[in-house]
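Visitor: Each structure below appears as structure tokens.
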Structure I
Amino acid sequence: MHSIETNDGLKLVAIGGGTGLSTLLAGLKRLVGNSDEGGAWLESLAAIVTVSDDGGSSGRLREELQILPPGDIRNCMLALSEDSHLLSRLFQYRFRGTGDLGGHSFGNLFLAALTEVTGDFVEAVRLSSEVLASKGRIFPATIQDVRLVAELEDGTEVFGETQITASRAPIRRLRLEPEQCLPLPEALAAIRAADVITIGPGSLYTSILPNLLVARVAHAIGQARATKIFICNLMTQPGETDGYTARQHIETVKRYAPEIAFDYVVVNNRPISPEQTEAYAAEGAHQIGLQDHLLEKEFGNEAEVIRADLLDEGEKVRHNSEKLARVVIACCEQASAERVVAEI
């Protein structure tokens, strides 16, 4: 575990994709450079984002222009944005109608256009982040054109994130195609320099694992001296993690990335409402973590389980970005205090 001085700013790297990662980033951005209020603060914040999406606007742009899918990266840029509300709304705007523009997000089109102009997707992400005054750096997990391939329990293979989720069948094995895709050097450098690395929340097989399957990423995380935090999802995901417990989420990550040893596992402990339970059960989704009474016993020697109320208000079951950020920072402060005690 990395020795953290809480009076110094922390370098934090968040890994994932989808709405989970952007929710976490929205909470953490308030701590970037905010050293005036006492306690832990962030010197830098970086996100490593999966680029295997092949659905919706992202999938269409990927096919038509042969660029990396911009959707998850766009959401992370907006989450980190400190710019005007109008500009953020513009990047989120989705065109109506059934024509060629219908369904496309303006932010996706902006990223696509900037990629064409600069000839470099990573540079386009950097420049777009500057336009939005983002409080952090965003790196695609790889700049190669990769596809997700899942071998299902019945032996059939399913290609692409959309088809994997739609198959609604248990996944035996996940891989990237091509398997030997390379990471961005800047992403590896951020991992090596990090004081804190978070993995999750996000879709296990289509947002989290694709990052760890990129060559050298899991090894770099395993070798990093950072405090490593796994943030568990709130609900199972139909077609990906049906019936999974919190323990099975962690075990799945460790099966694909055995090099990574977590210091903390963060789990929500507040039950969702009866109305939410009923609505989500109708879609085949169930709450995670409340029934995992053995989690502390099973991971007690390896990781400390942190249970907290992480729920946001509203009809949809979502993490609250501020609550989640506070718990992550509390883990950092606890790691620092334990390190100091150990060194005395």
Structure II
Amino acid sequence: MVGPVSSSHGGDGSSRAIAAAFAANLGIALAKFVAFAITGGASMLAEGVHSVADTANQGLLFLGGRRAQKPPSGQHPFGYGRERYFWSFVVAVVLFTAGSLFALSEGVGKLRHPHQLESWPWAVGTLVVALILEASSLRTAMRESRPIKGELPWTAFIRFAKVPELPVVLLEDTGALLGLGFALAGVGLAEITGNPRFDALGSIAIGVLLGGIAFVLAVEMKSLLIGEAASPAVQRRICAALEGTEGIRRVIHLRTEHLGPEDLLVVAKIAVDPAMPTGETAALIDRAEGAVRAVVPEARLIFLEPDVDRRMPSHDSGAPPAAPESRLGGSL
């Protein structure tokens, strides 16, 4: 298995996935509310609110993408790339509050006060159409994710991806398909058995599902907001590019942090010849930065600190070399 590939996929794939999800959820929400008005099913109402929340979520993802494109300012010199992480975190909160809690409260209410379903074929037909539309949206999200995912399994992609929108849409669409399955099961069992409490249980199952998805999304987006390093594979490429630059003996320390999906901060301490003139050192740093950007295009901010290689033995004391420092650990 390989590590996560570079996130410099651009916004087109995310935008197409979001647009497909937005169109699907908007149409599905309208159909579900019509079906609820006819049948009075609790799971249909829960699914309708779920789709409204998902539609609003896509709008928030679009908003985050647009705000992240603002140029750096005096107050935010590193830019606004983290806007995408923030609004994706808000999506998790919206999904939980507007979707999960409503579905749970509606299900508990109908469990205590059952309501017999009316015109159940409307509910089943609406849910089947919604399944088809959600499956199409999920297929689009999976197709746009594959260039970034590489050989990673889907669970690892959701865990390690630096592009927040695609994991959000993937989890939303997967949750929507599972929720529709719960709604179909609830409506079907309520009609077959004549017990409307199965419909209420379907709504409760949808609420629990949405709560679980919201929790996973919140944890992952929180990690990105705090600041995540580049993947180990990307860090190895950066080290190789630096150490492959003539004049750099080795990388002493390396720190990376994603300021946005396609905006990577790189800070490194590099060992150079202590006798190298200042002008040559400056030219060396320029070459090293170019070498890094050639293999990691998202490394837009690079700060290199030249230093003496303290692993080399002292010519005066004859002391043995110092223990090697971890390139990826310790402070700069």
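Visitor: On mean projected area of the Cα convex hull in nm², for residues 171-242 alone, which of the structures labelled I, II is highest? Before the final figure, lay out the partial values.
Guide: Numbers: I: 5.3; II: 6.3.
Going through I, II one by one, mean projected area of the Cα convex hull in nm², for residues 171-242 alone peaks for structure II.
Visitor: Another question about this same structure. Who wins on mean count of other Cβ atoms within 10 Å over residues 43-50 among I, II, i.e. which is largest?
Guide: Values: I: 25.1; II: 30.0.
Once mean count of other Cβ atoms within 10 Å over residues 43-50 is tallied for I, II, the winner is II.
Visitor: So, one more: Match the computed value 6, 23, 24, 17, 13, 8, 5, 3, 1, 0 of P(r) over Cα pairs in 10 Å bins from 0, in percent to one of the structures I, II, and report its label.
Guide: Numbers: I: 5, 25, 36, 26, 7, 1, 0; II: 6, 23, 24, 17, 13, 8, 5, 3, 1, 0.
Attributed to the structure labelled II.
Visitor: Then there is this: Which structure, out of I, II, was helix-only ellipticity at 222 nm (-39500 (n - 2.57) for each DSSP H run of 4 or more, over all residues; to 500) derived from, given a value of -12000? Spell out each step's value before the answer.
Guide: Values: I: -12000; II: -21000.
This figure was derived from I.
Each value in this text was obtained by applying a stated rule to the coordinates, not by laboratory testing. If you're wondering where the values come from, they're calculated on a predicted model, not measured in any experiment. Cβ atoms are built from the backbone, for glycine too; each structure is taken alone.
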